[in-house]
Each structure stands twice: as C-alpha cells, then as structure tokens.
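Dropping the structures in below, format is structure tokens.
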Structure P
Amino acid sequence: MITRTLDELRTPDERAQLFTPYGLGVSHILTPESALAHQHAMLDGTDLVDEVAESTRLRFERVRTLYLRGVLDYESFTVADDDARLVVEHALRDRFMAFYRHRIVLVNTSSGRKRTKQVDSFEKVRATFTRRNSQWKLQLTTGGVLDEFNGMLNDLWNWARAEGLLPGQRTRSMQLVQVALRNAVAHPSGYHLGTPVDAARVIHDLAEIINCLWGARTPGGRLHPAPVHRSVQLIVWDHTGRVKIGDVSSVPTEDMAIDATCLVVRAQVDDRDELLGFDPRFETTRYPVELLWGPGTAEQARAWVQAHRPEDDEVDTLDRHFVIRRHGDRVGPPRSTAVTAGLPSDQRAGTWFLVKADDPLSAFNHIRNQTDATSACTNTEPCRNCPAHTLIEGDWDTILHYATQAGLDTRPADPAHIRVPLPLPPWPGS
C-alpha cells in the first residue's frame, strides 16, 4: 500500500517549478509561489460565459482545479489534460438538451410523418435513435434532418455544426483527430505523461468550444475566433517600390514620388504586411479586405474619406465563400461571388467551384490538389483531407445561380485592375 504523509502531499513538485514564463528553467527554477502564479496565468482567458449549463461549468472547473494542483503533483497536469477531452462530450450533450429544451422533433423518412418527443435525459435521446428506430431522423431547426445520429461524440459534433453552433472549416477538419484523442483517453492502452503546456492548450481549446456552443466566440481564438475588427486604411506606393500603410490621417506621403498611387481599404491591421500584394479582383488575404476607393492620389483619397467618413466594422473570418476557376490545367486564384458575377463573357469559360473555407489559401489548395490523381481531396462532401468544402461544381452560370439561392452577394462588381506591389528585396551589400 502506498502511503504519503500530509507534509509530502503539501510539498511542491519540482518538475512543475521547471516551467517558467521564459521556457524550461535549467539553472534557475521558480519558487512554489511563483510556479502557482505562472500556472494561474497559463489559464488566463479560459473563463466560461454565464449562459453555459451548470453541470458543464462544474466539470470544467474541476479540470482547471486539477491543472493547478499540478504544482503539488505533476501527474495532475496529465489528469487535467485527459479529463478535458472527456468534458467535450459532456458539454455537447448539455447543449443538445438545452438547445431543444428537452423536446425533439422526429421525421419518418418513409412516410414524412413528424412527431415531437419529450426527452428528460440524454439517455432517452440515445435510446430514441437505435437501429430499430432507424427510420426516424432528427429534424434540425434549419429545416433539414440529420441523416445519421446515434448520440455518440462524432455525431454530436456533426449535429452542432449542422445547427451552426460550431463554425469553421479548420475545426471541422480536426474533428476526427479530436474524437480519436478522446477515445484514446476513454480507452487507454498504456501510461502517458504530458506537460503543463500541453494541458493548458487543451483547456484553452475546451473553453473556446464550450463558449462557442453557447453563442460566445473567443476574440483571437485558435478554434472559433470572434469576428475581427477592420479599420479604414490608406495604402500608398510609388514607382520606387516603397509602400506605406496606415491610418488615413497619419500616413506620411510627402516624401513619396509625385506619381504615388493610393487606395482606401477597410482591413484588419494587426499585420499590415498582409496588404502587400493586395489585389481587389481576387481573395488573397488571410482576412477579408474591402476596397472602398481608388486608385488615385493621396489628396484625393483624404478628400474622399473626409466627404464619406467610412466607419470601422467587424467581419467574420470563418466559413467564407470563394469562387475558383479551373481552365485546362490552370487553377486561378480565389474570387468573391460579386467579382465572379462581374466577369466579362470572355473570362467565364472553364470549370468553376464554389468553396467554403476559412481562408483563400485553403480553398485554392483544395481545388489545386484535385489536379493530382494521388490527392485525397474530393468534391463530393466536406473534404476529409483538408479544411475546405466544395459546395457546387459547374459552369459559370451554375455557380452564380447557386450563390444567389444561398443568399450570397452576386451583384456584379468590377474593381480596379490594380495590385499593391510587394516590396523590392534589398540590394546586395545594402
């Protein structure tokens, strides 16, 4: 029998003291008090919103408490990591019950008949969708039905996405991995030991998933980020290759050549280098960029801003729509539906794809991969190989008709044929 004294249980674990804000300590380790403070800081930003169900909140708090106890017992970090992967299923079950208010609508696929069933527990939900009741499907609030649902984790995740509770193609593509990791915890095949860094990441992800299920996206989140703020920016460049980007009133243009070109855009500005190479005809930036005015001179740009006073806004960065053309062996850059609608007739040939993805590069790679016979990317369903989903494939008219029916912007747009230059590399020896 293993016995430990009370003093031993109170003694900090030196392995936890090696983890510092600056990385692993070698010549110096944290004091017990500093180690605890550091692990508290590692959990900053993991609070749940008030709307979360109480039982999910209690299980989540238990995970965070286990994590902090890792300062006294290093094994607790791994226990917290493992338990966090199990809480995901608990949260999805709680959200399912709250979302339908304990009343689900079933549709008979043979007769079309509907019936409403009161379910007081999730066990009754699972019992409803047994094989002997396979003709009865769950009706979604969006109007459709969920073809496959057995109440297990993978189907719960599919349900949450179908109801729009967990947006994002990148996280969709991670779903099978998340299920496999949860199964590895539920059915372990051996001993493992993680780190507080691993556990903190899983807890952050768990908090983000739970909050998103209850309608709160995380600003700057890794999985389900909130819409980003966009501000009005001036982009100016001249024939020397110099490019300046910033607030319209603060960008100095006096030292630019007289032939300097200006654009006024609305963009997320945490990384202004994203705007280098910006072309309003194509979708090439990580976050959506809107051309407001231009091209023209700096004086004209400032006059336009003064007259129109464009305001900042927020834009969602998940589940964006991109139109891509494949003409022969060439795959073109992504476009918006509006720009696609405005293309002249001599640029409409080829096979077109309407792709849902979180960024243009993912959409482009998804279509380009299909030119390779060995690629696993497909257009028949949400791609299991990458974070993209081809909604429809066809000619130009087919794509625009589908986009219109889906409520996307198909008002023809013909933006300026202009591109912000990439900065020239420095001369050797400069």
Structure Q
Amino acid sequence: MAHTSALNEVIELDDHFMQDPHSVYAGLNAKGPLHQVKIPPGVPVCGGLTVWLITGYEEVRSALSDTRLSTDLRRTEELFARNQPDSTKRGGFSSTIANHMLHNDPPNHTRLRKLVNKAFTSRAVERLAPQIKTVSHELLDTLPEDETVDLLDLFAFPLTFRIICALLGVPEEDQEDFKEWSKQLISGGSPEVAAAASATMHDYLTRLVAHKRSEPADDVLSALVEARDADDRLEENELISMAFLLIIGAHETTANTVSNGTLHLMTNLDQWNALLADRGLLPGAIDEFLRLESPLKHATFRCVTEPVTIGDTELPVGSFVLISLAAANRHTDRFEGDTQTLDITRSTKGHVAFGHGIHYCLGAPLARLETEIAFTALLDRYPGMRLAADPADLRWRTSTLIRGLYELPILLKPA
C-alpha cells in the first residue's frame, strides 16, 4: 500500500483553478481519484494549507458517508490552529455561528437533524411557493426590457435572499443590513471584515431568536425555537448556527444555481429553446444544472480521525480532506455522453450536488422549488433573452467552496 509520500506532485488551486476548475478536475481524474493540493495564501479560512482532494465519483460518494472523515468543528478548529498559528486566518466562521449540523458528527448530528426535521417540513417549504412566485414577478417587474442587466445582482440574489428572510422571519426593515452582513461573511472579504460581520450577525440572530421565543410567528425560525424531541430542544447557540446554515443553504447556493443554469442555457440556446417548447423538461434540467455546475465545488472540510485508504494511498490521521462534488458530477465513470456539456435530457441520477449520506442537504426541496419557479418566470417573461458578454470575460468568485459568478450580464428581450 502506498502512503502519503507516494503522491509527490502538489497542485496549487490558483486563479486558473478558480476560473476553470473543470479542466483541472478532468486532468486530475485522468491520473486517479486522490491528489494533494495547496490552497493559495489569502483565501479566507484555509489559505496556505496543503490538503487531500478526492475527485473520483465512487470515492467521493464513499467519502461523504465515511465516519472516519470527521466534520466536527472542534476537531477542524484544532487542526486549523495547529496548521495556521495566526488565528485571524480562520476568517469570520467562528464557532458562534458555525456549530451547525454540517460541523457535527453522530451522535450529535443525529440529534440536531432530528430536531431540525421537526421544523423544516415539506409543508413549510410548500407554503412558500406562492411567495416565491410573487417575489419573482415583483423583481422582474422592476427590470427594463431590451436592456442589459446583471441578472445575478438584480434577480437571483434578491429572490433567494427575500425567501430566506421570509423563512427565518427577518423583519423587512432589517433585511438590507442582514443582506450586507451575509455578503461580507460569505463572499470572501478580508478576515477582519468577515470577523466583524460574524460578530454582528451573531448579535442580531441572538436578538431575533429571543424575539421568536417571546412572540412566535408562522416561520421556520419560530418552529426551530419550539422544536422538541421528548425533553430535548435546540440550545441557543445551536439555533443561531442553524439560522446561519440556512442563510448559506437557502440563499447563496440557490442563487448560484439560478445564475449558473442561466449561463449554460444562454451558451446552449438549443437547450433554452427546448425548455420554451416543453416546460415539462424543467425539473430534469434543474438537476442537470446542478450536475454540470454545482453551486458548491467541494463539501465541508473533513479531517481524518482513523487511517483511510483512497485508491492505493493511505491518508494519515490529522490530514485535511476536500471532497470534490464538482469533479464527481462530471466524472465519465458515472455519467453518459459528454459530461462537460449541458444536456437537459441526460439522466442525472446519482449526482452529488446536494451531498450524500447523513449530510445530504436538508434544503434540497426548497432549492429545487425556488429554481423551478425562477426559471418558469424567466421563460414566460423573456423568451428572447440572451447573454450580453463573452463567456470568456466572465469572472468566477475566488472560493474553495462556492462556484458562482461575480456578475451575469443578460439582455432582456420579451421575444
């Protein structure tokens, strides 16, 4: 069996990777399912670290369910501190907002998920459908026809943000501040800005939870406050962390799914025209968007708690592991045809854009619902819309986690 010394080449996840990760993944997959990569200095939370990257489809699916690869926040915090003595490099994701389900292993993960399931029900999601439709049309009503707009900034982000605010019960007068804190925390600003946003959001969510406890409303955050399992309930910090997780899961990733899907449709107009002719293709198209351009390149950081063998390489205890959802979703071992291109009729069964195993995304039904309503509105309103930029000129965000554009210029044409 090979050990860590067997893989000597370390690939830096530089700007070339950030702009075109799929060509990098394809090259790596041709060599095998496991690789050592270095995260560039300056990337919030993990800049400068050398980690193991898993890219093979079967290996990714297996790793997502492997209990020896821990997501526990205490373990990863200790490893970050050991590898990054300057604690400010951890950015704004302190334990005050990051101790949620994705950063816990069983049995605590099981406990948290069971309590959250009591609040985040299919009924709660379905109840949002009329509001999603209303917000979609309100936003499109404000956009000028026959002009170029940034569809990401003026439609995708505000749509998903207003829905997460409705989900959490954030008062309308607080939403602009809330949006700015979220942007500072998630979008890869300086560690100092992210840390300040983390503290501010923690204070705000603390007050919001207290308000929901004293004056519960018909929203998911109130339901989380009230959720019980026998004598168990979510603690204060767990409520705050869960609210933060919803911000990422129900806002950031869904907005990027809408934007990324739009980009690929605009560069594959035959697929756009197929949707115009048959809206029944839309549910399958959404899964193809998720497969082709996963809004998360990688799953949450894991650390090795017991030796794990990937391929013929044994990962030692204490190693950091990144699991590439994006690489697995374009892997030729799993999906037929040209996996690098959009095909809205493709079978996408088994894609891992929402993860796999115990950490499978709780918000997947909401993400699909929002995305389907958003595209239905765009197809109805702007069948003639077109990309208003050279795809090569578009810039993707610098992040080891998020796969999303900085902007998406679209010429809005009704026909």
Value 25, calculated as relative contact order in percent (Cα under 8 Å, 6 or more apart), assigned to which of P, Q: Q
Test item: helix-only ellipticity at 222 nm (-39500 (n - 2.57) for each DSSP H run of 4 or more, over all residues; to 500) calculated as -10500, pick one of P, Q: P
Value 3.4, calculated as distance in nm of label points 7 Å out along Cα→Cβ at positions 195 and 355, assigned to which of P, Q: P
Distance in nm of label points 7 Å out along Cα→Cβ at positions 115 and 363 from the coordinates reads 4.5; which among P, Q: P
With distance in nm of label points 7 Å out along Cα→Cβ at positions 107 and 315 derived as 2.6, matching label from P, Q: Q
Parent structure of the calculated result 21.0, 62, given that Rg and Dmax of the Cα atoms in Å is the read-out and P, Q the choices: Q
Distance in nm of label points 7 Å out along Cα→Cβ at positions 307 and 323 from the coordinates reads 2.2; which among P, Q: Q
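Each value in this text was obtained by applying a stated rule to the coordinates, not by laboratory testing. Bear in mind that the values here come from a model prediction, so they are computed numbers and not experimental data. Cβ atoms are built from the backbone, for glycine too; each structure is taken alone.
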